[in-house]
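Bear in mind that the values in this text are calculations on the coordinates, not laboratory data. In this text the structure is predicted, and so the values were computed from the model without any measurement.
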Structure I
C-alpha cells in the first residue's frame, strides 16, 4: 500500500461501498451464529472480497437498511468533531495489526464517538473493531460492533482503548500518533482515576503490577496534551470533560 497516503486514507484504501448479499449462505450462517445485543449493529467486512459480507441491525441504529450499509458509508458518517480522530485511529490501528503475523484474531480496539443517522440526527456510540479471520498471517476479515450508549457524556476529549496480546505496545503506538488530538486511552484513564482519589504513583504501580515510571508515562503526557499546568488542574479538567465520573 502506498506509504504516501495521508491520515484517514490508509484504512479507506482497503474498503469499498459494496454492501453485503444477505441472501448468501455465508450471511445466513453469520445470522444464525453471531450474537447481537439490543440497540447494537454488526458488520463483517472482507478484505479478500473487497466488500461487506454481513450486516445486521443498522436500520434500527442509524437508519440504513442492512442490504445498503457499506464500509465506506460507515467510515464517512462520523460527525465532524470526531471524524479526523476516528479516521487516524482506524489507520494506525490497522497498520499496527498488519505488522503482526500471529494471534491476529485477538486484536481489537474501541472508540466512543457519534455517527450521523440517515435522518441527520447524531447518535452516541461505542464502536469496537477487531480481526474476525486471518490466513497466513494476513487479515482477511474484520468485524465491527456499534452500540448506542445514551449514558456517554461527551466533553472535548475522545476516548479509546486497544486490546490484544501486545496490548501495551498497541496502545503506546496509538498514543504517540494520536497525541495531537484531545484524546485519552483506557489505560491512561484508569491511572488518572486512581490519582484523582489520592493514590501515589507508586501505589498505582503496585496495583497494576508495573513500574512507577510506567504510571508516570501514563499521567505526565496528559499535562501537555490537555494544556494543564498542575495535577489539580488536570483532575479538574478530567471532571469537566466527563473523563472521570
Structure II
C-alpha cells in the first residue's frame, strides 16, 4: 500500500508540480511539513554524499559566499553550516515555511543569512559582499521550474554571479526531470563548463550499487542506463 501511494503522489506531481510560494506552502501543509520524506535514511545518505562531492572541490576553509538555492527544510543547510564555518552562507527558498525550518536548524550559526525569493529573481543584491568568491548550490530544485524557465534562471545566475562555480543535482531519468545530454547542453548554453560528476543513487539494479556507481561515474553510457540522481560541478 505504501508503495502504491508513493507512485500515485509522484504521478500526480508530474502533471502539476508546485511552483509558487503558495503551491509549496500548500504542499507542506498537506504532507505534514515534509513532502519529500527527508527523515528517510536514503535521502539523508544522498545529502551526505552530495556534501562529500562538494568537499572534493570546495575546501573546508573556504571563506567566500555560499548561496544555497532551494533549501527546502534545511537538511542540507545544517550540513553546510557545520562544514563551512568560515564562509558566509546564504539560505534561500521560495517558501516561508521552508525557510522557517531552515532557520530552526541553523539559528545557532552566526555566519548565515536567509532570503525568500523565486529562483528566477535571485541576483547579486541578495548578498552582502560581492567582492568575495561565490559558490552556488542547487540540490534537487531546478526541475521545479518549467522547461522554459530553467534556462532563463541559469542564465540569470550566470549574469548575476559571472565568476561563481555551481554545484547542481537532479534526477537524470527523463520525463519531468532531465536526460544527461539535454542537461549538459543546457548548462553549456548558459555559459557553464563541466568539471566534475558523481552518481548519487541508481534507478535500477540498486542492489549492485557498490559495483555500478564507480563505473557509472566514469562511463556516460552506464550512467544513462542506471543512474537516477546525479550531482555535477560547473565553473
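Annotations for the structure displayed:
- At a computed -11500 (helix-only ellipticity at 222 nm (-39500 (n - 2.57) for each DSSP H run of 4 or more, over all residues; to 500)), which of I, II: I
- Among I, II, structure where P(r) over Cα pairs in 5 Å bins from 0, in percent, for residues 119-206 alone as derived comes to 3, 12, 24, 26, 17, 10, 5, 2, 1, 0: II
- Value 7, 32, 39, 19, 2, 0, calculated as P(r) over Cα pairs in 10 Å bins from 0, in percent, assigned to which of I, II: II
- At a computed 22, 13, 9 (semi-axes √(5λ) of the Cα gyration tensor in Å, for residues 167-222 alone), which of I, II: II
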